[in-house]
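So, here come the structures, one by one.
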Structure 1
Amino acid sequence: MDSQERIKEQVTGHPVVLYMKGTPDFPQCGFSASAVQILSACGVENLFTVNVLEEPEIREGVKQFANWPTIPQLYIKGQFIGGSDILREMYASGELQKLLAQQ
């Protein structure tokens, strides 16, 4: 299975997927830490994460998959949502909470 197939399987097989640097308990960049904090504040319990630092082919593949150049990347129900700046804006407006409540 190539990286694009693995990514598609991951984002469609889990309700909430975060591609990040590090892990939720030990994020390796501030943007990933911010994304985890926002999702935690929204009450996300079944977060599926992929540490792209441990999987270079996924790190590059996910950028192509969403046509988005940066990590972290959030997917909800298979749909690409965005990176940490977009998550922050959606959280501030309440839009992210509504979207997550539907999952």
Structure 2
Amino acid sequence: MTIELAAPPAINPTAEEAYWREAFRSEPYYRSDLTYEDYGPAYRVGYTGPVRRNGEFEQLEGELKSDFESVRGKSRLRWEEAREATRAAWKRVTHSEPGH
């Protein structure tokens, strides 16, 4: 039996960055006391994750958390808060949510 792995999605990081920079305030997890600079690292981990890692978000969450922790910079988010932003960006590039 041969298992075929899905090809990673092709992403345009510039387009994803621009999308999230405009859309982040409309997301249900958005907090008005935070800026894009707080959310940006979580989005980057989310939209680049499917290219760098093979699997589903839930299977890879520990690795994605580590990725976020290593690139978070001055973000004020902890993983528990960044998780939903990361998941939203992941879903957008993998089209695993209706409407994206």
| request: Consider the structures 1, 2: one of them gives 1.1 for distance in nm of label points 7 Å out along Cα→Cβ at positions 73 and 89 as calculated from the coordinates. Say which. | output: 2
| field | Top of 1, 2 by Kirkwood radius over Cα pairs in Å, largest first | value | 2
| request: Identify the structure, out of 1, 2, from whose coordinates helix-only ellipticity at 222 nm (-39500 (n - 2.57) for each DSSP H run of 4 or more, over all residues; to 500) was calculated to give -19000. | output: 2
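No lab work stands behind these numbers, since they all come straight from the coordinates. This structure is a prediction, so every number in the text was calculated from the model and none was measured. Cβ atoms are built from the backbone, for glycine too; each structure is taken alone.
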